[in-house]
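Each structure below appears as structure tokens.
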Structure I
Amino acid sequence: MTDTLDPADTGVADSAAAAVGAAAERLHTALVENRPCAPIRDLIGDRDINLAYAVQQRLNAHRLDAGAVVVGRKIGATSDAVQQQLGVDTPDLGVLFDDMEYDASAPVDISGLLQPKVEGEIAFVLGADLADGDLDLEQVAAAVEYAVAAIEVCDSRIADWDISFADTVADNASAGGYVLGTERRTLADGFVPKDAAMTMTVTGQDDSVGTGAASLGDPLVALQWLARQARDLGDPLRSGQVVLSGALGPMRPAAPGADVALTIDGLGSVALSFSEKE
């Protein structure tokens, strides 16, 4: 993301600028102090998408100013269950920064996270920009260089995950981190994202299972939604970016010392562990 979104640029009234700034500062303080904060819906309401994305871009501008680099995007609220929970009928998007990718060979330092949860997803790496044209499914699919299995680590700056739709949008779609598998498949290889079966095991918990169809019916449809939304927000998807395309099964809490193992048919496996608290 290259520029901070000015509230006026998204139809946000001038009178709301102070609320946007206050909400972004609340979330930024929670991030840098590693301490959850109260929801920000008291400042911007619980459903105003323009305000929520204005807060997100203001929040993310702090990270850019500190030297972080955008490497991709994530899609959230792609399943019916999550949308019903949040009372919405649309997904949301967040930004992936270069310091969010984890190395599967080393435990994730859980002390650097607030209240992490994990999801099993298909990640797409783009080989072409998605900035021009109709952005139909054919164009979107052609832009995918390859797909890999991914574990997303979601993390909310909002205390106790007490989130409305506006809270999670403003909080960079509750992004925390991610790890990518090493088995790359192209769509030309015959890999069909919507049919791919997923199983994620987490220490001491029921397995999370599902298929690609859990993400808006097809992860490529989720990618299309993201491409159009990102362009509408003035920051289209670019070649080389990573896209986390939405959960294929239920989210699971990540407790200290937990081991997470994900398998997606056609994409192999990837694992991640979390350190014990000191």
Structure II
Amino acid sequence: MDQDLLTIAGRSFRSRLMTGTGKYRDFDLMQGAIAAAGSEIVTVAVRRVQTQAPGHGGLATALDWDKYWLLPNTAGCQTAEEAVRVARLGREMAKVLGQDDNNFVKLEVIPDLKYLLPDPLGTYQAAIQLVKEGFAVLPYINADPLLAKALEELGCVTVMPLGSPIGSGQGIRNAANLQIIIEQSRVPVVVDAGIGTPSEAAMAMELGADALLINTAIAQAQDPVAMGRAMGLALTAGRLAYRAGRIPVKAYASASSPLSDLVGQP
């Protein structure tokens, strides 16, 4: 097959697996897991780095940002206004780390602290302002086809619908809505949140997702490095399967070998 690159806001990547940096037991495991996964895009919670939250002190300098593309995220923001402020800090952080042309931001607006579901109104409001300010906005949303289309038309460079709630490991609980989003989108669709196993990652790619963002399933695995590699392989397999085109589902059996012109047949 031809070289199959993921292109976001004019920038191309070989890997379709984005990884997070939270929840690892230590930085060595994080570094090893991200490398094993083959990721090129790595997301960092700007607010937690800025406040030196537990597990985040020194995080910004724990990775080689000549090798990875930083995706600052607005995790911890409960309103559109907070998210816009933190996105601006993220852009400055990217510059400090040597990525002067990095305008990417993963937009999260999550006021619900129990289920951690994204706020569609707050996300849309923040996206309006961030697009105006020249950000390449990657919004984290529920698997809502109407919202996904509205954000695309607004100028967001991807949509990032959840597979199931953050960190839940429930896998893909909304395949029908994801398929609608994938079919109607002209920007990359990145399934974000809920993936627990490589088989679920492959399933998301087989549906036609352009990429996945996986954090908890890798970071909290018994062996994060091995799980990172497994997830990377699963995405490769799922993407190849999607492009290859699966056979149609049939109601009845269909023999693998022809039933006519057999040896010994009259």
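Throughout, read-outs are computed from the coordinates displayed, never taken from laboratory work. Note that the coordinates shown come from a computational prediction; the quantities given were computed from them, not determined experimentally. Cβ atoms are built from the backbone, for glycine too; each structure is taken alone.
A few remarks follow.
- Which of I, II yields 37, 33, 28 [Cα extents along the principal axes in Å, for residues 86-221 alone, calculated]: II
- Value 13.0, 37, calculated as Rg and Dmax of the Cα atoms in Å, for residues 62-125 alone, assigned to which of I, II: II
- Structure from which -11500 was derived, helix-only ellipticity at 222 nm (-39500 (n - 2.57) for each DSSP H run of 4 or more, over all residues; to 500), options I, II: II
- Structure with the greatest value (metric relative contact order in percent (Cα under 8 Å, 6 or more apart), set I, II): I
- Origin of the value 0.75, where FRET efficiency 1/(1 + (r/R0)^6) of positions 142 and 166 (r between Cβ atoms, R0 = 41 Å, to 0.05) was derived from one of I, II: I
- Origin of the value 27, 23, 16, where semi-axes √(5λ) of the Cα gyration tensor in Å was derived from one of I, II: I
- Structures I, II, by mean count of other Cβ atoms within 10 Å over residues 118-125: label with the highest value: I
- For distance in nm of label points 7 Å out along Cα→Cβ at positions 22 and 254, the highest value in the series I, II is held by structure II.
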